[in-house]
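What follows is calculated from the coordinates using simple rules that are stated; it is not laboratory data. Since this is a predicted model, take the numbers as computed values, not measurements. Cβ atoms are built from the backbone, for glycine too; each structure is taken alone.
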Structure I
Amino acid sequence: MMLTIGVFGFTADTFIAKLTAARVALLLDLRQRRGLRGPEYAWANSARLQQALVDAGIGYRHVRELAPTTELRHLQYREDDRQGVGKRSRVALAPAYCERYTQEILNPYDVGQLLSDVRTALFCVERDPEACHRSLVAARLRTEYDVAVTDLRPD
């Protein structure tokens, strides 16, 4: 089984509680830049997040190879602007983004490397996986390895 989780909608405490309740043992960080602006989500900046995970007994690994490039992120931002939505209110990824992410990043990567004997969660910032590249990684795991995927969301 693979789980997915984002930052938005959680506090530091509810995020760790959700991971703990789901018995996550390893968090795979799929972000290129591992920081967030503003005080509301400062807890998810890399060093703070990693310390909170250590304190909770959860492992951490940065999988930069699966992070979208700056160019790809800007492609998605342009589509968000065209639709008049912000990163925190996006509900779906742009088709052009999905196509390029799949071709340029996902296809060359062996997602089998993500499989583990422990409960693992794919992590990025968007609340809903449909609005995040982690859904594309999860879909690949589902189709290529018949892995069940559960999305963890704020209550």
Structure II
Amino acid sequence: MEGFAAWAEASTLGQAARGGSWTYPVANLVHLLGLALLIGPIGIVDLRLAGAFRSLPLSPLSRALTPLAIGGLVLLGLSGVVLFSADARTLIHSPLLRAKLLLILIALSNAMAFRLLWGGKEPVTPWLRMIAVVSIALWLTVAALGRLIAYT
């Protein structure tokens, strides 16, 4: 891991993230935009699954909001690489970053389980409600950990 972190910091991207006056701040803003695009739409779909907004049909709501969430996830991934490259050797030792990455994997697995179990039909089963509540908790925890990394 040390070798990879050293390579990331020494890369053109790592140097630009550390040395450029705009690269890191812009990546940070893109990361925030990605977070809003991920958690906002997914949060609404998850709240609908959990029982809120019952007057909204789930299938069209999910079809409309899922692409926004996927776009947010892509922005998070791309900007996260930039942010990581700026200080990779320190970040690889961060238990908060490790926890964040693990929870992202769990949250993505949870999303895949939702897609496999749901099938686009109603009524929403208790399993789907549980997946939705877990999804909300996971993504909010990932966001909190990400913010806390900056302060450690």
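Among the shown structures I, II, from which was the value 3.4 of distance in nm of label points 7 Å out along Cα→Cβ at positions 73 and 89 calculated? Kindly include the intermediate steps, with their values, before the conclusion.
Numbers: I: 2.2; II: 3.4.
Corresponding structure: II.
Here the criterion is relative contact order in percent (Cα under 8 Å, 6 or more apart), and among I, II the highest value is seen for I.
So FRET efficiency 1/(1 + (r/R0)^6) of positions 1 and 49 (r between Cβ atoms, R0 = 35 Å, to 0.05), computed for just one structure, reads 0.40; which one of I, II is that?
Computing FRET efficiency 1/(1 + (r/R0)^6) of positions 1 and 49 (r between Cβ atoms, R0 = 35 Å, to 0.05) on every structure in I, II gives 0.40 only for II.
When helix-only ellipticity at 222 nm (-39500 (n - 2.57) for each DSSP H run of 4 or more, over all residues; to 500) is computed for each of I, II, which one produces -28000? Going through each structure in turn, the value belongs to II.
When Rg and Dmax of the Cα atoms in Å, for residues 17-96 alone is computed for each of I, II, the one that comes out at 16.4, 51 is II. Source structure of the calculated read-out (mean count of other Cβ atoms within 10 Å over residues 41-48, 15.8) within I, II: I. Looking at distance in nm of label points 7 Å out along Cα→Cβ at positions 57 and 81 over structures I, II, structure I comes out largest.
State the single structure among I, II that was used to calculate semi-axes √(5λ) of the Cα gyration tensor in Å, giving 23, 20, 13.
The structure behind it is I.
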